[in-house]
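See the structures that follow.
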Structure 1
Amino acid sequence: MFTAAAIAVLVAMALALVRAYAGPTLYDRILAVNVFGTKTVLLIAIVGFLTGRPEFLDIVMVYALMNFITVIGILRFFEYSVAQATANSETIGEK
């Protein structure tokens, strides 16, 4: 049963990669990368359960935290860069 769950997670990861490649906007791509990271966390947890190694859950916790912090950082970066580009274009238009 858990093998089927692992296969389903792998399929979802493949679909997230397709979405990251073909996303129409930047935010769609960032969301797809976030989904890929979340599915990676699930896959590591399933593999840890299948192999009987509970220490994989520690790795899962660290990876989930890194995924969350990275996505927040990337979104902040693009939020401020888009806002600055908009402000610069408005300033150029006023001159």
Structure 2
Amino acid sequence: MKLISNKALREFAALYPDAGTPLQDFRRLIEAGSYASFAQLKATFASVDKVGDRYVFNIGGNKYRLVCTIAFQAGLVWVKAVLTHSEYDKGAWK
């Protein structure tokens, strides 16, 4: 899969340094994988949830949320938001 945009992950990690390693782990796994469906994605990322047309990943032991849009057939993952748990709970990302 191709991840668009790694820049958002780097910028978030600069603000929250403890998120850096988990975000880069996510990037490595998503780029190494080939997922044709949500079920295949869930097999690798057990904590991922589908919320509308977005996919929400728990990052860093449930401390952060990564919100993405995924085009499975094209093999593309777009980062829409990287949030703290409290920012996510406020729902402005929807």
query: Thinking only about mean count of other Cβ atoms within 10 Å over residues 58-65, which of 1, 2 has the largest value?
result: 2
- prompt: Out of 1, 2, which one gives -0.76, -0.95 for log10 I(q)/I(0) by the Debye sum over Cα atoms at q = 0.18, 0.20 Å⁻¹ as computed from the coordinates?
  reply: 2
- prompt: If distance in nm of label points 7 Å out along Cα→Cβ at positions 2 and 18 is computed to be 3.6, which of 1, 2 is the source?
  reply: 2
field: If relative contact order in percent (Cα under 8 Å, 6 or more apart) is computed and equals 29, the structure in 1, 2
entry: 2
- prompt: mean count of other Cβ atoms within 10 Å over residues 34-41 computed as 13.0: which structure among 1, 2?
  reply: 2
- request: Tell me which of 1, 2 gives -11000 when you compute helix-only ellipticity at 222 nm (-39500 (n - 2.57) for each DSSP H run of 4 or more, over all residues; to 500).
  value: 2
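Quick note: the coordinates plus some simple rules give every number you see, no bench work behind them. Since the structure is predicted, the reported quantities are computational estimates derived from the model, not experimental observations. Cβ atoms are built from the backbone, for glycine too; each structure is taken alone.
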